[in-house]
1. For the read-out FRET efficiency 1/(1 + (r/R0)^6) of positions 38 and 174 (r between Cβ atoms, R0 = 41 Å, to 0.05), a value of 0.50 was computed from one structure; give its label from P, Q.
2. Matching task: -11000 is the computed value of helix-only ellipticity at 222 nm (-39500 (n - 2.57) for each DSSP H run of 4 or more, over all residues; to 500). Pick the structure from P, Q.
3. Suppose Cα Rg over 2.2 N^0.38 Å works out to 1.27; of P, Q, which structure was it derived from?
4. Compute relative contact order in percent (Cα under 8 Å, 6 or more apart) for each of P, Q and report the one that scores greatest.
5. Computing mean count of other Cβ atoms within 10 Å over residues 6-13 gives 12.4 for which of P, Q?
6. Who wins on distance in nm of label points 7 Å out along Cα→Cβ at positions 254 and 286 among P, Q, i.e. which is largest?
7. Please compute mean count of other Cβ atoms within 10 Å over residues 86-93 for structures P, Q and give me the label with the greatest value.
Structure P
Amino acid sequence: MTEILAEVCLPTGDLTGDIGFFTKRLGFRMDMIYPADDPSVAVFSGHGLQMRLERGDGGAGQIRILTDAPDMFAEGETSLLSPGGTRIEIAQRHPPLVLPQTIHSFVVRRLADQAPWVIGRAGMHYRDLIPDRLGGSIIASHIRIPDGGPVPDMVHYHKVGFQLIFCIKGWVDVVYEDQGPAIRLTAGDCFIQPPEIRHRVLEASDGIEVIEIGVPAEHVTAIDHDMTLPTPHLRPEREWAGQRFVHNVAQGAAWQPFRIPGFIARDTTIAANTQDVAGVQVVRPVVRSDGDASPWTWHDSDILFSFVMQGGMVLEGEGRDPFGLQAGDAFVIPPGMKTRYAGATDDLELLEVSLPGRFTTHMGETG
């Protein structure tokens, strides 16, 4: 087989000084130097990088060294400058996940407003359901694949605090680390993908549509080139950052009274399996004997997101004009804001996602 190796080429204004800097200060190994009588090129390797320094003028290059022990290089510094002009940035290899503080707002996103679909990862179409993303604390995406078949995906994982995949139309096959062979997600079912669980989307039906919730809004998707799925072991009890993988199936699920009178809900067990990081419920109306609208309610959840999967309703907010909602619409109700649901059609079905999983709902009149 032909061996192929890539190297980074950087200019240096002081090759002699850089040899000592890169070997003694940063721990690289010098592999080559030439010509012997008046060296102008030196090649180094280390920390997963091959680097070629060439004496001469040029724009300053930059190297990022990712490490869990930054002090071993810079004694607390995060930026260094080599004698030859190369900038060295010292960064954490595994930085902690930072969850931005929620900037609360009342959000209504309607499909009729023609929010743009954009082409995202693996050719999938994305529609943003929370444009302001509540200050970066959450992203909610309506995702579709118009033409089914094999999905050009790779084994990957997400550096997240919470992630939900809820299927609203069609089906999709996904294989997960330590969860056995591929699992088919069908309409009404959902997955909880714990932080950094490896997985791969294999195949989807024509017109597949899912809702994907991610916390925080901006998070890294990393490719795992070494893992092959499915993995040989079945470990359904395994936890990632305190969360278990969940495959909740709609068929046969029990329905219970919802937190708002006049509605029932089926719980997806997600609150229990994420240690109350989040809760996910599917909500339907019941026949009411005291009128068409629910009582006025307000809540103390940090984030409360809802998506209309089918049917229609009117969302009333204190001090706001009513919003008529149909399938494909979404809304976020901030904590403390009084709202009520009215005009629910018999076939209304809502997806409600809360962070955290447990919170309190209050009822009363507007004031």
Structure Q
Amino acid sequence: MRSSLPDFPWDALAPYGDKARLHPDGIIDLSEGTPVDSTPEFIQEAFRAASNSPSYPLTAGTAELRATIKEWATTHLGATGDFDVLPLIGSKELVAWLPTILESKKVLIPEIAYPTYHVGALIAQAQSVPVEIDATSWPAADLAWMNSPSNPTGRVHTAQEISACIEWARKNNAVLISDECYFEFDHTATSTSIMALTAGNNTNILAVHSLSKRSSMAGYRAAFLIGDSQLIAKIRELRKHAGMIVGLPVQKAMSVALKDDLHVAEQRRRYNARRDALRPALEACGFRIEFSNAGLYIWCTRNEDAWLSVDWLAARGILATPGSFYGDKGKNHIRIALTATDAAINQAATRLKG
């Protein structure tokens, strides 16, 4: 590889986890965005019913799943024009491997971002360039990532900001992919999908969605890609050769999950209630909340080195993530995940008030 991969960032957090575990009432781990709420029973039942699966499934997905994703993209995202879809083994594998699949040479990533965007560029031996959301300042490149709502900040990009990114892609004949995995978890802002803003011209435009959070299916590894039909055909062909296939029981579970909005609304209510419970306790301790308008995280700062904030929380038995994991611009911030039980979130708020 042109550049070696960075150390796995969460390894550096381990000593603070050890410190938090010394709290008399134990650790409250708010450092990882892994769901803790049960997968809805009707999804589990669909998975169990399809468990007799002796044959290889199609990389392209079952006809039922493909039709369900297309319908969902039309009704929920506002997708128009010609587009195709493709099931994925979770969204992280796409983020990590897309630059390699597309043979990208220069990849633009958000300046505060999920670390795998950068790692994916390194795996592809591509140049990784952090950029702000204003696409009028972006350099030329062959691939660019957007992320709205953002992990870690919870920032929701405006339609104008997204449209400027689309203009950049068309001007540079570059692929633009929007990571929209937190799309259905709005709180104080309304998310817009890139698929609603292409005016039916989806050339070089992709959007990736995941069921990990919206349906508490992280353990299923279930996600999907939407967008440019020719581009997805190219991606699908390579994935066929590489054996990158979503298991049939998972495809069946995906189909039923995408047809139901009630469980998503209930999960959104849970996360937003946890945010509302924790935010005032953090503010009372001197933290300033920034963005955090959607998604599963609170992004905040006390205008100090992130590790000092992490250490201060660890002394209270609470483990958070330093913003430096997401780029140099986050070095004075921390990310607090809302993926903990209601009881754990309420206990964290109590500890902060104590």
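Read-outs throughout are calculated quantities, based only on the coordinates presented, and are distinct from any laboratory measurement. Not measured: the values here are computed from a predicted model. Cβ atoms are built from the backbone, for glycine too; each structure is taken alone.
1. Q
2. Attributed to the structure labelled Q.
3. So the calculation was done on P.
4. Q
5. Attributed to the structure labelled Q.
6. The maximum falls on structure Q.
7. Largest value of mean count of other Cβ atoms within 10 Å over residues 86-93: Q.
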